[in-house]
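Asks: So, here's a batch of structures to check.
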Structure I
Amino acid sequence: MKYVIGLDYGSDSCRAVIIEAGTGQEVASSVKYYKRWMKGMYCDPSKNQYRQHPLDYVEALEESIKEALSKSPAGTAEQVVGMSFDTTGSTPALIDKEGQVLALRPEFAENPNAMFVLWKDHTAINEAAKINEIAKRWPIDYTAYEGGIYSSEWVWAKMAHVLKEDVSIREDSYSWIEHCDWMPALITGTTKPADIIRSRCAAGHKAMWLREWDGLPTEDFLVEVAPELKGLRDNLFHETYTSEVKVGNLTPEWANRLGLTTNVAVGVGAFDCHMGAVGAEITPKAFVRVIGTSTCDIMVVPYDKMHGKLIPGICGQVDGSVIPGMIGLEAGQSGFGDIYAWFKSVLAWPFENILKNSSLIDQETKDKLIEETLDKMIPELSIEAAKIPVSESSVMAIDWMNGRRTPDANQLVKGTITGLNLGSSAPLIFKALVEATAFGSKAIIDRFIENGIEIDSVIGIGGISLKSPLVMQTLADVLGMPIKVAKSEQACAFGAAMFASVAAGVHPNIEAAQKAMGQGFAQEYKPDEEKHKVYMKIYEKYQKLGKFTETELFN
């Protein structure tokens, strides 16, 4: 028996799964939340600042693997042969000449600018705008393979921002690293900047890397974006690697810390949605939606089907970023589950600020009542929302509460809700928010189809796809397409495990790993054609409202 470990680093937690590499059978799993992050440390939502301490990642790595091993049959640890990581992205951090993340040095231990800048941090809006302005007049448009628009969620904008904002870190900032590259480097001892194996997925989609123009943008381009970026390019990389490539083996130190052996091969990391698509058994013409706090949409296209296409307004098209030997396409929404969570927090205000301080009942009863109410809020809203007929005259929302990732990235736009009257109930507003996230999804699919990309199936993965029939049925009705839901709750971690099996030599390529380890699908949502017709009329209004919102309210 040979086992592999897939590690999925999400926005809030790390998930470790131990998989039997020959069959895909899950042996054990563990989820560990980031302690500092869960306390809200180093974040300021009012400024769209979201930072994560590297110690959260390290501690979650050790705790999740040890717990998963403790749930496994005796002898499992000795038979683990591979391990791979997926992470959120772009989630970069500055490093020194030794490859140490600055926040791991005592003098920067509490400095948010020395930490990993989480994907949803939007503090670099101005820097992203400058990149776009310069790129359009530069001899080479470095955003061409990034959908033509660079986002504040991506690495160069973020690194320019923190270096401009914080003089104290500039002298020690030798280079930068993505989270998905740091984890493999850390546990294989390849942290010297010149030795770090860089992910094709991360570099191609977020750092404007392309082999045809010698890798990253030129030094003079970067310095025009921000003088503070001077010198970083020479300390970065020219080559990148796809995720079936082996970075190295666990060092003796890390083998001991994790309870494994130095025989464990560690693969090149990638972003969660890309590995999640692999875990969901992506094939050409399949549109895979990783549905969580935000969404990430992934497709793979054979070389001969691209025909030199450059698809505008998406998050990049990169050779081998998903499956080696095909072009990986990425899109997505900046807010999805986060929008439902926002509405829940609005409704929860009286419970957390009035009932919590009530003297009418004892503390234990208050705590239980608040907990029960919050736990049931979204499920009950969903039940009531499902009873409301689809209507053109209902409440309408725009799903840009956290900006817009695609199509056509713009983090300055805001969400809107319109059509309210004195009879508008909480379930009705919630239904409008669910519909808005579905309309945002349709806008992405339309962009692919308009540019000649064929889509014949939709696959949903992630917690929402497995737990919310309302959201998934609404999505099917709006898209007018059936949606299959991947059976595994941990499709991203499964995808990482599949790549680990190839890096370890168990399977010859990722297609063979998918065939052997794939888990299939739990269910399928089929569209209601009558509702789809009504939704297409509402979608036209959604597009008009979105255009008005962007051009008249938040331009």
Structure II
Amino acid sequence: MTLQSLNAKRILIAVLGVLFLASLVFVQSLEVARKRTEAGLRPHPIAVPANSAACVDCHAKSNPGIVDHWRGSTHARKGVGCLECHQAEAGEVDAFHHYGQDIATVVTPLDCSRCHTVEFEEFTRSHHAKAGNILHSLDNRLAETIEGSRVPFAPHSPTPGRSVDQVNGMASANTGCQQCHGSKVALQSTDGGMITVDDLAPGPDGKPTKLDVVAKVLKDENGRPRYHPTTWPNTGMGRLNLDGSRGSCSACHSRHDFSPRRARRPENCGKCHLGPDHPQKEIYEESKHGVAYRDLEHEMNLDGASWVLGVDYTQAPTCATCHMSGHSRNGGKITHDPGMRISWTNRPPVSLVMDTDAEHRVITETDPAKRQSLVADTAEAKRQRMMDVCSHCHTPDYVTAFYHQYDDFVVLYNEKFGKPGRAIMAALQDQGLLSKPQFDEPIEWTWFYLWHHEGRRARHGASMMAPDYAHWHGMYEVAERFYVELVPEARAIVAEARAHGKADQAAAVEAVIDEIMARPEHAWQAEGQATLE
């Protein structure tokens, strides 16, 4: 080999080496750029569709926050603009003509279903979508009548800087309950009333069938329908929309950027899932899962285009990880029905096994044969789906033992406090020793606190591995409420009834209380009484 050919080979190798190194640097720079873009540190390349160009130009001046959020969205990168979401057709009750286009202000899940069909179907059958059922329920009675008033009333003193003829008695419900559970969106009518989905009777296409009601919709000088201010704005999870759909996709996905990163973070769920009666956010933060998340958040690929547990991250679970997101055991399939992996519902006074029917309703039938005929999805199947998530970090023995502890805890609450408390309250009602209105007697508040606050906290704490909420914020307070308030208050009502000549009714309730308190799990009271005697 000549010196000349050897030098040529060296040059070739050097050139190839430089090219290889340059390619590595180029690929790394692309990856860094992608990460910075997804993290919002540099602008996305966007495609403004021609039909939305005027919208973007105008709103960039009048509402720059809206446009800035949209520019950072996947929608913007894929050419999905304003009209793709806000477009409306003639005949839709909330449609109005706006600079040459027919649009609607409120974007509903039915609108989103034009592109996201599967997500719409999963969400619609979920318990999330039914959150609006709280309206006029026992829970909401507190906000509607006890904290507030279903009847407007005149102010009893002047308000500086504001002149009002009437106080909206439903303000507590509107700004509290309904902002999580969802309002029944209403338009103002020309006669001063409200027009809701009930009045419009929309068909499957979302268009109203009661055209005489549509004619009464109050509109501004530009022909834009006026929403009733007590029901809009609202992004409640179970919002009842004018087109007949339920829910608000932006409750989790935050218009107008619909950030996947934000939807994956536990703080996103904290708008609703926190507080004295359902402190899942606080419970998560106390748990080892929450501790790991805060420590390892920067390694969890929250801004990734793909977010599959066991593939894209394993450091810690968030709410979405456990209840909705895809993982390596299910092919990365996401669900928009959080109930698909929950085996107990701890919302009611007594926890129920999450066997559900074809309509995804929890089955309350107790007859085994009838119950079996109704079951479409079992609690065992739901539990297995959750266990598949758990198995990414925990061994089968660990997961099985956790569920053993959890089941024992829920059954303990049910049998020692939940069912007995419910039986005592039912006996008082059945014997006419409580008035018909709720919350007008101390024992009704006591019972509500026991199951709705302390009881839920305890059960949720056990379900998410938060010992302080399971015990001190939970079962300790349940026990105190039961022994120190509920049972003594029930016995006091019995004594008062007997003193007023209602011996039979008093005896019937007393028999229920005595039977409960004679059970082995309450034997410690008898032991204490014997010591005193």
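Asks: Work out the source of 27, 23, 18 here, i.e. which of I, II gives that when semi-axes √(5λ) of the Cα gyration tensor in Å, for residues 184-343 alone is computed.
Replies: This figure was derived from I.
Asks: Match the computed value 1.2 of distance in nm of label points 7 Å out along Cα→Cβ at positions 104 and 208 to one of the structures I, II, and report its label.
Replies: II
Asks: Just checking, which of I, II has the largest value of distance in nm of label points 7 Å out along Cα→Cβ at positions 56 and 272?
Replies: II
Asks: Now for a different question. Can you say which of I, II returns 10 when relative contact order in percent (Cα under 8 Å, 6 or more apart) is computed? Walk me through the numbers on the way to the answer.
Replies: Details: I: 17; II: 10.
So the calculation was done on II.
Asks: Which structure, out of I, II, was semi-axes √(5λ) of the Cα gyration tensor in Å calculated from, if the result is 34, 28, 26?
Replies: Computed on structure I.
Asks: Thinking only about mean count of other Cβ atoms within 10 Å over residues 64-71, which of I, II has the largest value?
Replies: Top value of mean count of other Cβ atoms within 10 Å over residues 64-71 goes to structure I.
Here, each number is a calculation from the coordinates, and none is a lab measurement. This is a predicted model, so every value here is computed, not measured. Cβ atoms are built from the backbone, for glycine too; each structure is taken alone.
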